[in-house]
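I've put the structures underneath this note.
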Structure P
Amino acid sequence: MTKSPLTLYLAAPRGFCAGVDRAIKIVEKALVKWGAPVYVRHEIVHNKFVVDDLRAKGAVFVEELSECPTDRPVIFSAHGVPKSVPAEAANREMIYVDATCPLVSKVHIEAERHSAAGLQIIMIGHDGHPETIGTMGQLPEGEVLLVETPDDVAEVEVRDPDKLAFVTQTTLSVDDTADIVVALQARFPNIKGPHKEDICYATTNRQEAVKAMAGQVEAMLVVGAPNSSNSRRLVEVGTKAGCAYSQLVQRATDIDWRALGSVSTLGITAGASAPEVLVDEVIEALRARFDVTVAEVETAKESVHFKVPRVLREIA
């Protein structure tokens, strides 16, 4: 049976960012240094394949520090944690390693700096997301207020409208965040923003690649986990940029073939916590059904690398 032709557009960059790569290496190096088990508070990154692979190597994933024994090391996820978490680990005399992405840590430092200057913080983010919880937990309750939409800006109650600053969750949609910033600046003209945009380079680059690709394809597959903020934003960005159908898939087995129908052009990208092996798996599944021609849509080159903490660089 003759296969239908399919032009497959691959977004570049896609997949792992420097912060995710660093976090995974931290768990792997911790297992080498201390042996199994090593405990990890929350999923180290939001990807089931990655978590399952590390679990098979001896990582134990928990939601709270209270679930960890005091005689084994614990790692904090790439999303960051409230200040109370390392304080509790220190009180329990635990060995702990912080795998918070350096770009998330930068937001934490910004929030503390603004607070020290007497400013109340407004955070643009998603309620309940681990990164939002971690950032808001850098300061006492009430010092960081959360907004998710431009409508929230009209409702937020602040202490002093002239003494405000805003920070942003790093994995949001660039365009949606811009609308919220406009609303904040309209209501609070003196609000201070970050010196450099909080949305991370990898989030921005992946969204720009999707925008460049969206107009050329009938449908798009985003490889990523449903609890991955940056992956879900890629689906939204693809739809808004003109792609008629965007689908989030964790693995090739999740592809809704009926929804794709008989497309002749298809885009593929991957969230910042999705490994390239899963992209390859999706491509192979497509090759089994279509006569595939691959073209890459590259909008940026990435050369960012983050070092693991010193305690893990000392491994022979």
Structure Q
Amino acid sequence: MLKKILTAKHRGFCAGVERAVEIVEKSLIKYGAPVYVRHEIVHNKFVVNNLKKKGVIFVESLDEVPKETNQPVIFSAHGVAKRVIEKAKNYNLLFYDAICPLVSKIHKEITLLESQGFQIIMIGHEGHPEVEGTAGQLKDMGNLTLVQTLSDVEKLYFSSEQKLAYITQTTLSVFDTQEIVDALEKKFPEILAPKKSDICYATSNRQSSVQDMASKVDAIFVVGAFNSSNSIRLVETAKRFGCEYSELIENIDNFDYAQLGKFNSIGLTASASAPEEQLNMFIEKIKSKFPVEVTDYKEDESIIFKVPNFLN
């Protein structure tokens, strides 16, 4: 019978996600509905559905936005390719870029590397919006090679004269990425590393918190989304550090709460794109079914990214 719940020290919205959602909320206040958002503002159905109820229309292409509209279009926290920005300008759209500042840093990084003649290796997941947005900063896509696994590194070949550098997606597993970085640096000793890890503070903190929790509980549940890289990495981290039963929960209403009865203790966390509200609702549902003691280890991260002044 479930007796104890432990919550992760670092969990829930990161500063980049908070800023992106706030940009959408303030746009709704300033311009009224509808507000258009290209791609999910963040990868979380709970957040997306709440915004839809308030009048946000999500589109995958700018061609879905009415040509004569005066309503704003917002680009997601994952960042977009330069061609998307140019298209918005050509369509005379009012647009705001809600890109996370830490992703924006990587955009500047990759643009500088290309201008300096580097062949760039990006560690990331093919098809992820952040990877597509970062690659879309380049003038020549031939200057970028994507690697996802150690076997991808083994297949790489570059001449000894080629200047090489690597960057990474911000939401990767800290542990898997380090293995790939080690393999790259062993194979290409002269490869240029970022001055500071591209994996963001929130991703690292949330994975570290799950690592700490993994040995203290019988199971770990991650509130997040199935299309969220940072959510999936938290489940992988829990398993890596010994908590074999680890599960990602996207919809707390469809969850089988009866299964919790086979554990004495569980650990709970929310990914960087999942709001604290969603985790609290999950805890309340558990408490309505089990007489549990909740130990909350939450620590504030004290990092804030401000929204543009013209929306205040």
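Who wins on distance in nm of label points 7 Å out along Cα→Cβ at positions 33 and 161 among P, Q, i.e. which is largest? Don't jump to the answer; show the numbers that get you there.
Working: P: 5.0; Q: 6.1.
Across P, Q, distance in nm of label points 7 Å out along Cα→Cβ at positions 33 and 161 peaks for Q.
Which structure, out of P, Q, was mean count of other Cβ atoms within 10 Å over residues 25-32 calculated from, if the result is 15.2? Of the structures listed, the value fits Q.
None of the figures in this text is laboratory data; all of them are computed from the coordinates on show. Every value quoted in this text rests on a predicted model; they were computed, and no experiment measured them. Cβ atoms are built from the backbone, for glycine too; each structure is taken alone.
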